[in-house]
Structure P
Amino acid sequence: MVWREAKDLPEDLIFNVNYLGGNMPTFALNFSRPGGQIVCQYYNFLRLGKEGYRKIQSACYETAQYIADEIGKIGPFEIIYRGDAKGGIPALCWKIKDGFDTQGYTLYDIADRLRSRGWQVPAYSLPANCQDLVIQRILVRYGVSKDLGALLIEDMQRCLEYFEAHPITRPMGGDEASGFHHN
């Protein structure tokens with residue numbers, strides 16, 4: 001369906017999605033993508049064979065689990081999903097432990113501080129019925145190594161050391177936290 005102007009699009013067809021730390025209005029299926037990536041994955045599967053494709057995907061899952069384990073060892077974080085190959089995709093997400101005294105910083109502050117070190121690790125609230133829960137997440141793709149994950153862990157620890165030395169007096173909220181916008 002095509003509308004001549006944005007004002008012609010019925011308002012009740014638009015969903016506002018909190019994605020990558022920004023508000024993204026969409027009237028498509030949430031998080032749907034064009035089919036080109038599926039064709040590329042099929043090509044890779046044919047080129048690499050089942051065993052080669054399995055090795056790449058296994059490496060992604062192993063890296064996700066390594067990063068999740070290391071983040072889980074850092075004081076304030078509780079891992080929600082650790083990239084289990086039997087339970088989903090090679091990704092991980094975490095929150096700040098319930099009752100943990102962060103001395104004022106939020107996951108939005110951590111995301112902002114990581115961004116200053118070159119990392120894009122978004123913090124965002126979950127959708128309806130869970131919007132009070134703020135998480136950070138990482139999707140591990142081909143090429144994200146354990147060495148790269150170790151560098152991220154070091155930078156996360158640097159963030160926490162920074163906040164300890166420079167306490168946050170006004171924590172960031174989701175509305176101001178992102179340098180990424182969907183406009």
Structure Q
Amino acid sequence: MKTKSLGIETPRLIVRPFMKDDYHNWLQQNMNKLPAQHKYDQGLQDMSECTEFWFHDMIEQQDKMMDNDEVYIFGIFLKQNGAYIGNIDFSTLMRHNFHWGRIGYTLNNTHWRQGFGKEAVRGALKMAFEKINYHRIEAHINLDNAPSIKLAEAVGMRYECTRKGFIHENGKWTDNLVYYLNAEDYY
């Protein structure tokens with residue numbers, strides 16, 4: 001599969017792999033974020049280390065991970081003006097008889113409450129099932145991350161279980177909710 005050919009358009013968005021010439025757009029939009037709105041929102045960050053060289057190296061690393069079927073990272077861009085507004089990623093958890101992946105999503109806080117997250121994730125799920133050939137997609141969500149839970153449910157993902165001590169973050173093992181969607185349930 002040619003990973004650079006991956007991508008999908010929705011009515012208002014383009015979801016595609018990052019390209020090196022996205023740097024200035026990506027940087028500007030990250031510098032225009034609002035301060036963090038809750039603990040799962042990164043908000044405005046120091047971008048001083050994010051040079052164009054750093055960004056190009058990041059794109060090369062992302063390309064390698066996609067070529068190796070490990071991680072797929074996509075930028076979310078507005079069709080109207082091409083502005084970068086967030087990203088979606090898929091991690092391959094297992095292939096063989098499973099074709100199982102995990103989804104993550106982040107939308108810049110300046111673009112919340114406009115339906116962009118739901119539209120982008122729905123489009124990305126279609127791409128994951130049809131082009132990356134996953135059969136099952138899971139979202140692993142912190143117990144108190146209400147916006148992420150709401151988005152997972154809005155795109156048709158279903159709660160399956162709570163995995164205890166599932167991910168190591170902030171120096172401790174944290175429980176996660178597992179939401180899932182299988183390919184045959186998407187259509």
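Structural remarks
- Test item: helix-only ellipticity at 222 nm (-39500 (n - 2.57) for each DSSP H run of 4 or more, over all residues; to 500) calculated as -8500, pick one of P, Q: Q
- Source structure of the calculated read-out (distance in nm of label points 7 Å out along Cα→Cβ at positions 105 and 145, 2.7) within P, Q: P.
- Distance in nm of label points 7 Å out along Cα→Cβ at positions 137 and 161 from the coordinates reads 3.1; which among P, Q: P
- Source structure (of P, Q) for Rg and Dmax of the Cα atoms in Å, computed value 16.2, 45: Q
- Structures P, Q, by relative contact order in percent (Cα under 8 Å, 6 or more apart): label with the highest value: P
- If distance in nm of label points 7 Å out along Cα→Cβ at positions 25 and 41 is computed and equals 2.4, the structure in P, Q: Q
- Origin of the derived value 2.9 (distance in nm of label points 7 Å out along Cα→Cβ at positions 65 and 81; candidates P, Q): Q
Quick note: the coordinates plus some simple rules give every number you see, no bench work behind them. Just so it is clear, the structure is predicted and the values come from calculations on it, not from any experiment. Cβ atoms are built from the backbone, for glycine too; each structure is taken alone.
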